[in-house]
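There are structures below to look over.
Throughout, read-outs are computed from the coordinates displayed, never taken from laboratory work. Keep in mind it's a predicted model, so treat the numbers as computed, not measured. Cβ atoms are built from the backbone, for glycine too; each structure is taken alone.
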Structure 1
Amino acid sequence: MAALAAGADAVYCGMKHFSARMMAKNFSLEELTSLTRLAHDMGIKVYVAFNSLLKPEDLNRAARLAEALGRWVKPDALIIQDLSFVNLVRQTGFSGELHLSTLANASFPAALDLIRGKLGIDRVVVPRELNIDEVKTLAKACPDGLSLEVFIHGALCYAVSGRCYWSSYFGGKSGLRGRCVQPCRRFYTQNSQKKRFFSCQDLSLDVLAKVLLSVPEVRAWKIEGRKKG
C-alpha cells in the first residue's frame, strides 16, 4: 500500500508459495486479487514474483497456481527464476508478460537473443552485481521486444546473483528457494577480530540516475521493498 501511495508505476509482490522471499508474510490468492484490482484502478501495474527454483515434484502445483493467477488475479507479469517454468506457464494460458528474475543471472549479452527468441521473455531484471558499463553492454545487445529492469536500491548479496549455496550448506535452507538464513549477515571471527566480514552495504544508484536515463533499453528502475521496514 505504501508503494501505491508513493506513486510507483508498478509494484512487485510474492505469494505464499514459490517466492524468493518465503520468510516474508506474502499474499494469499484472495489478497493478491484485491490488491491487483486496486492497483489497476489506480493505473499501476502488478508483477508477481514466482522466482523460486522448482523441483520436479513442484511443477504440477506451480502450474495450477500460475493458471489461477492468470484466471483470477490477472497480474501484468510474472517474475521467473527457473527457466524450465517458462513454457509451462504459457501452457496454462497465462497471457501476461514474463520477466526474468535477477536470480536467473542473465549477465551475458549473447544470451539475450535466446532469452527473447526461444523463451519469449519480455524483460530481464539485471543482476545487481553488474557495473554501469556492463549494463550498457547488455542494453546494446537487447533484441527487439526485450527490455531491461535495474535495481537502484536494496540489499546486496555477497555472492553472484542466483549462485549462492551458503545458506543451504550452513542451515539446510536454500536461498534459491526463498529460505535464505543470511549467513553473510552474521558475525565471524578472523585473527581475533569479530566482524560482519561478508555483509555488503545496501545498493544505492542515485548517483547514476542521469546515466541510467540515457539508456533507452532500461525501462524500469526497481526499489526493493518486500523485506524492508
Structure 2
Amino acid sequence: IYGQTECNYVVGNSSALYPVRPGSMGKGYPGHRVSVVNDLGEPADPDTLGEIAVQRPDPVMFLGYWQNPDATREKYVGDWLLTGDLARVDDDGYLNFAGRKDDVINSAGYRIGPTEIESTLIKHPAVALAAVIGVPDQIRGEVVKAYITTKQGIEGDGRLATDIQAFVKTRLAAYEYPREVEFIDQMPLTTTGKIRRNELRARHQEKVGTQDQQKRR
C-alpha cells in the first residue's frame, strides 16, 4: 500500500482487483489517477524513471498546506500532485519504486534510483544490508557507491567487493553497478528501519577530506 500525508493510500497490490505482482508497488486504485511523470509533468514512457504523481481533484488529496500557499503551489505541476518519490511504470501499469527524488543519482546523463540497486545487492549471499548513494566524480558527475554490511563471519575485502560489483553487473544495466564499495560494521538506520543516507554522504565526505589532507602532507 502506498500513499503519503498529502494524498492517502492510492496505490497497492489487490488480488480482488488485478493479479498481484510481487516486488512491485501495484497499480493505482480505482477512483484515483496515478502516473509516473517526467520533469515537464507529462506521463513518462514505460520503464522510464520519473516521479509518482496523483491527479487532482482526488477524494483523499489534501487541499493545501496551512497558511502556506507557496509550498502548496510547489507541490503541483498543473493538476499533478508530485510525491517526491521515483518509480518506473511497466507496460501493464504496475509501478516499481526506485527511491526518493532527493536520493536520485545523476551519472553520465543517467538518472539512477538507489532502491533497485539495493534490492539486487542484498541478494548476494555475503550481503546482510546494503545502501547506495551518489558520490562526486569528475568525469560522470556522480557515480554509484555502495555501503555494505556483510553477514556474520564474512570479511569484507577487495576480492568480495569485486565479486559484488560483478554480481550487480550481470543483473542490472552497466551504468547502475557500484563503482565504489565500502564495507561498514553497522548500517545507519532510523527507528523505522530506513537508511540514513545523509550520514553515509557525510561519512564519504569526511573520508575524502582525510585522504586530501594526507596527500598534501
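A few remarks follow.
- Answer label among 1, 2 for the case where Cα Rg over 2.2 N^0.38 Å, calculated from the coordinates, equals 1.14: 2
- Look at mean count of other Cβ atoms within 10 Å over residues 51-58 for each of 1, 2: the largest one is in 2.
- With distance in nm of label points 7 Å out along Cα→Cβ at positions 59 and 171 derived as 4.1, matching label from 1, 2: 2
- Answer label among 1, 2 for the case where relative contact order in percent (Cα under 8 Å, 6 or more apart), calculated from the coordinates, equals 17: 1
- Taking FRET efficiency 1/(1 + (r/R0)^6) of positions 35 and 131 (r between Cβ atoms, R0 = 25 Å, to 0.05) as the criterion, the top structure among 1, 2 is 2, with the largest value.
- For 14.0 (Kirkwood radius over Cα pairs in Å, for residues 99-186 alone, calculated) the corresponding structure among 1, 2: 1
- When distance in nm of label points 7 Å out along Cα→Cβ at positions 3 and 203 is calculated for each of the structures 1, 2, the largest result comes from 2.
- Structure (1, 2) behind the derived value 16.2 of mean count of other Cβ atoms within 10 Å over residues 83-90: 1
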